[in-house]
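Each structure below is given as structure tokens.
Every number in this text was worked out from the coordinates using simple rules, so none of it is lab data. Quantities reported herein were computed from a predicted structural model and do not represent experimental measurements. Cβ atoms are built from the backbone, for glycine too; each structure is taken alone.
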Structure P
Amino acid sequence: MQQKQSTREMENVDEIESGTTTLGIVFENGVVLAADNRATMGNLKVSKSAQKVFKIEDNIGITIAGSVGDAQRLIRLVRAELKLYKLETKEISVKGASTLLSNILQGSKMMPFMNQFVIGGIDKDGGVVYDLDPLGGLMDHEEYTATGSGSLTAFGVLEDSYEEEMNKEEAIKLAVRAVQAASERDIASGDGIDVVTITEEESFQEVDKEDVEEYLEN
């Protein structure tokens, strides 16, 4: 019985790939994280203002795809663990935060959290983004990555237009264009875009909705 239950749970992992478009882009002085605002339950649109980009630390942010309840629980857990860690070391790296979440996901692989994540931020060597699957698989990316059901379209835009040493404005424009392109093709993505930037000078900053709208119009 346990084996059948575990197999069924593992089959359900594929379901997390529907429901959103999130991405992370590395530019010359930092990282851009972006996500759409639509939340769905099957064929039902349950929210047009869902938050999918969160601050973990001043130098680290995270995007979520998949189960909202699972993601909220994991973010609370990671924040609490990092606060304890910070009291001891006073320094938190993007790799350290990503590894922590990876270990949590790996420890729950028999009953996995239904999520994909992108973690991005500033380390001593500059900007970096990581993506994590529901079983804790961790991959680092020096340029960009994307998750969710709209990620295939987003990847097409990113691969076509990404350039090394992009500045912040160029990276924001590319992030907005990639999420918007995914929203036009993926029915589970849409209803606006949240964008944040993380730099050493400004730390975690949300891009104004009005500025995002201007990028969309142009």
Structure Q
Amino acid sequence: MSRKTILFMGPPGCGKGTHAARLEEEYRLTAVSVGALLRQAVKAGTETGKKVAGFMAEGRLVPDETAMEVVRDALKENHENNLLFDGFPRSLNQAVMLDDILPDFGRKVDAAVLFNVSDQEVIRRISGRRMDPYTGKIYHIVFNPPPKGIQTVQRADDREEVVKQRLEVYHSQSEPVAEYYRKQGKLVDIDGEGTPEQVYERLINALKPVLS
């Protein structure tokens, strides 16, 4: 049986990471977060990490070619596994580059899942987050309020004005990517609003042809 390659796309706060972790556990997929791998490369001081650190220090985005180096490494390391790329690709150029290298590993994109969540809901989810600065534990003023006596702070990137900026970037980049996979017949639209259980059930039902 060929190894599966699934992509998760969607705005910040849409639940990609949550559902990726559950899918990984229940369906023996290997979830790959390119962002996390880039941060690990920086911490480990690899050649790629040194490049990434330089761009970050200058406040610049990591070039697509550098991100693809990390993707290629992940494909090599997990060549026997079914893979789920969480939050990747983020641009049309990355999508095209991914299609170019997957055949080198005997793969293709089997499904590109797009979690659809309104901007208003994203802002509500993210701007309501609060963090315990001592333990790092994350709470939410609506969904998971901190216990009495726990003093929390709001992270800078969770502020509403910052979330709106992130959404602008997401929309400008994501729509061409979604259309790219839609034209290939690989886009899977998921209603990302509701409880995590409701969204996960929709996800599993939509992915049954790929996961079976």
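What the table shows:
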item: Structures P, Q, by Cα Rg over 2.2 N^0.38 Å: label with the highest value; result: Q
item: Answer label among P, Q for the case where mean projected area of the Cα convex hull in nm², for residues 62-133 alone, calculated from the coordinates, equals 7.2; result: Q
item: Origin of the derived value -12500 (helix-only ellipticity at 222 nm (-39500 (n - 2.57) for each DSSP H run of 4 or more, over all residues; to 500); candidates P, Q); result: P
item: For distance in nm of label points 7 Å out along Cα→Cβ at positions 142 and 198 computed as 1.9, the structure of P, Q it came from; result: P
item: Answer label among P, Q for the case where Kirkwood radius over Cα pairs in Å, for residues 46-165 alone, calculated from the coordinates, equals 15.0; result: P
item: For 1.2 (distance in nm of label points 7 Å out along Cα→Cβ at positions 38 and 182, calculated) the corresponding structure among P, Q; result: P
item: Of the structures P, Q, the one that 20.4 was derived from, the read-out being mean count of other Cβ atoms within 10 Å over residues 86-93; result: Q
item: Comparison of P, Q - label where distance in nm of label points 7 Å out along Cα→Cβ at positions 30 and 150 is highest; result: Q
item: Winner on distance in nm of label points 7 Å out along Cα→Cβ at positions 54 and 158 once structures P, Q are ranked, highest first; result: Q
